[in-house]
Every structure is written in structure tokens, then in C-alpha cells.
Structure 1
Amino acid sequence: MTVTILFSSSNAWISRAIRWFSRKLGRDKGRASHASVSLDLGVLHIVAEATFPGGARVLTRPRWDREHTKLAEYRVVMADPVVPLDVSLDLLGEDYDLPGLLGYVPVLIARWFGRKIRNPFASARKQVCSEFAYRLITRLHGDVPEWRGCDCETVLPDDLWERIEAGGPTFVKQ
């Protein structure tokens with residue numbers, strides 16, 4: 001099994017809003033508005049993601065490629081999954097965490113002022129895309145040194161991407 005993390009974006013209003021709110025000082029907008037996890041099982045290549053509407057779902061990789069604008073892809077370097085795939089994928093079927101997404105607004109405003117706060121509306125079960133990707137990869141891989149210190153309920157696609165780009169043993173650019 002080959003596992004990769006995908007970062008993407010689009011011109012949809014929600015994508016533009018996520019990139020605008022996730023921008024860093026000195027940058028007019030964020031890069032990625034979406035994170036997904038690709039699982040190449042040999043006979044089947046699927047992508048698991050959390051989307052609005054729809055929640056946590058699986059689709060084929062060719063369909064994902066048609067529906068998304070890929071910005072980057074990184075292979076996860078791992079031996080055998082720490083948690084079996086069927087157990088890891090029990091995240092599927094949960095609703096999208098729309099209140100949690102709205103909770104990113106105060107989180108990001110606090111970040112702009114150099115403060116760190118918890119997401120006031122995050123759900124324990126429902127997830128946004130970056131939280132879903134974080135949870136699925138850490139279930140499969142175990143400890144991800146690049147992501148230590150991340151709060152999965154406030155992490156953005158760009159946060160995951162920047163930590164991967166900073167280097168470490170877990171990811172290889174595709």
C-alpha cells in the first residue's frame with residue numbers, strides 16, 4: 001500500500017475563503033484550501049477526504065484528479081500501517097464539521113495577532129479536511145515528527161504542507 005497526502009485548491013467560493021483566511025503576513029492568500037489522503041492498494045487507487053457537503057468520503061483517484069487542482073503530493077514513508085486500514089478508515093461516513101470550520105475564523109484572527117487559541121466550535125467526531133488527513137495519516141503511520149505540536153482541530157492544509165516542506169523523515173515529494 002502506498003499512502004500520499006494531496007494538497008489542492010479551486011476557484012470555488014469556499015476554497016477562496018479558506019485561502020484568504022489562512023494567508024500569512026506578507027502573503028495575499030494561502031496556497032492550499034484542501035488536504036486529502038491517497039491510498040494506492042494495488043488493485044484499487046482511492047482518495048479519502050472530508051468535504052462540504054458530504055463529510056468524510058472515499059472516491060477513486062481518477063475521479064479526484066478530475067475534480068481537484070493538485071498543488072502538491074507527498075508519499076508517506078512507512079512500513080506496515082500501525083493501525084489496520086479498516087480500523088483507520090472508520091473515520092469515513094462522519095459529517096463535515098461546518099461549525100468547526102467556522103471556528104477557524106477566531107483561531108486565525110488570534111494567529112494574526114501572535115496568539116494561539118483552541119477552536120471553539122470543533123466537534124469530537126466531525127472533521128474538516130486537514131483534520132481528517134492528519135488523523136488518517138497518524139493512524140496509519142503512527143508518530144509523524146513533522147506534525148508534532150499540531151492541534152488537529154486548528155490545523156490548516158497550509159500548516160501541514162509547510163511542516164512537510166520544512167523537512168523530516170516521514171514524507172517524500174512525488
Structure 2
Amino acid sequence: MLTTKSLERVMELEDKLRTEYQTQLDAKSAEIESGITEREEQKATIAKQLEQIKTLSLEASGNKHLEQRNRELHSRCENLQEEITTQKARLKTLQKDLSEERAEIKTLKQFDPAKMKKNLDTNKKKLAEKAAAADLLQKSLNKTKSENAELERKVKELEAKLEELEVSEEAEDVAA
């Protein structure tokens with residue numbers, strides 16, 4: 001019985017303490033629950049912020065990659081522009097060399113051996129024809145000169161005969 005009494009007393013004491021401290025317990029429970037709620041909200045906020053940080057980190061990483069790629073492309077662009085400038089200069093020198101070579105080829109074509117040989121052969125033929133014509137003219141001239149000389153000799157003979165005849169006619173006229 002003693003134990004039941006003590007148990008009753010303990011229960012009464014518990015009820016008394018509970019009534020006395022119940023408000024404090026309720027306040028502390030509410031405080032604990034609000035702390036837990038607050039902690040859950042903070043965890044949610046932290047998770048949200050962590051997600052944003054990850055997103056921003058990815059974007060920043062993407063931006064870094066983009067900036068790096070941009071720098072590389074800019075550098076490549078400058079290199080290509082320099083290369084284009086050197087290629088243009090080289091092209092100009094090659095065009096100049098090409099025009100010089102074309103002029104040289106044109107000059108060399110003027111002295112084309114086949115063409116020159118053909119011209120030489122043609123000129124030889126013309127020269128041979130002219131020489132043959134000159135020989136014919138020379139022969140004709142010599143023949144004409146000899147004929148002319150013969151005719152002049154005949155004219156002189158005839159003139160001499162005419163004079164003789166005139167002299168003999170005069171002598172006949174004087175004798176008559």
C-alpha cells in the first residue's frame with residue numbers, strides 16, 4: 001500500500017508540477033516547434049540558395065568558357081587577318097612575277113626558232129627568185145646592149161654609106 005500511496009503522491013506531484021510548469025513546457029514546445037520550423041525553412045532557403053549557386057556556377061563556368069572561346073576566336077581572327085595581309089602581298093608579288101614572265105615569254109616567242117626558220121626559208125626563196133629575175137634582167141640587158149651596139153654600128157655604117165652616096169651624088173651633080 002505504501003507503494004500505491006507513493007505512486008499516488010508521485011502522480012499528484014506530477015500533476016502539480018505539470019500544472020505549474022505546463023505553460024513553460026508549452027512555451028518551450030512551441031519555441032522548439034518554431035525553431036524546428038525555422039530550421040526547416042532555413043534548410044529550404046539554403047537548398048534553394050545552393051541550387052541558385054549551382055546554376056550561377058554553371059552559368060559562370062559557361063561564361064568563362066564563352067569568354068575564353070571569345071578570346072581564342074579574337075586571337076585566331078587577328079592571326080587570320082595578318083595571314084591574309086601577307087597572302088595579299090605574296091599574291092601581288094606573284095602577279096608581278098607572272099606579268100614579267102609573260103613579257104619574257106612574249107619576247108622569246110618573237111625569236112621562235114621554227115618561225116624564224118620558216119621566215120628564213122621564205123626569205124631564201126624570195127632572194128633566189130629575185131636573183132633569178134636579176135639574172136634574166138641582166139641577160140636581157142646584155143642582149144639589149146649588144147643589139148643596141150649592133151644597131152648603132154649599122155646606123156653608123158648606114159650614115160657612112162649615106163655620106164658616101166651624098167658625096168658621090170654631089171660629085172655627080174657637080175660633074176653633070
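Derivation of every value follows stated rules applied to the coordinates shown; laboratory data play no part. No experiment lies behind these values; they were computed from the predicted model shown. Cβ atoms are built from the backbone, for glycine too; each structure is taken alone.
Structures 1, 2 were shown, and helix-only ellipticity at 222 nm (-39500 (n - 2.57) for each DSSP H run of 4 or more, over all residues; to 500) at -8500 was computed from 1. Tell me which structure, out of 1, 2, gives 2.1 once distance in nm of label points 7 Å out along Cα→Cβ at positions 57 and 81 is calculated. Here the read-out was taken from 1. One of 1, 2 was used to compute mean count of other Cβ atoms within 10 Å over residues 89-96, and the result was 10.1. Which label is that? Working through the options, I get structure 2. From 1, 2, which structure was Cα extents along the principal axes in Å = 46, 33, 29 calculated on? Matching structure: 1. The maximum of distance in nm of label points 7 Å out along Cα→Cβ at positions 9 and 137 over structures 1, 2, that is, the highest value, falls on 2. Structures compared: 1, 2; top value of distance in nm of label points 7 Å out along Cα→Cβ at positions 65 and 97, i.e. the largest, recorded for 2. From 1, 2, which structure was distance in nm of label points 7 Å out along Cα→Cβ at positions 49 and 105 = 2.5 calculated on? Matching structure: 1.
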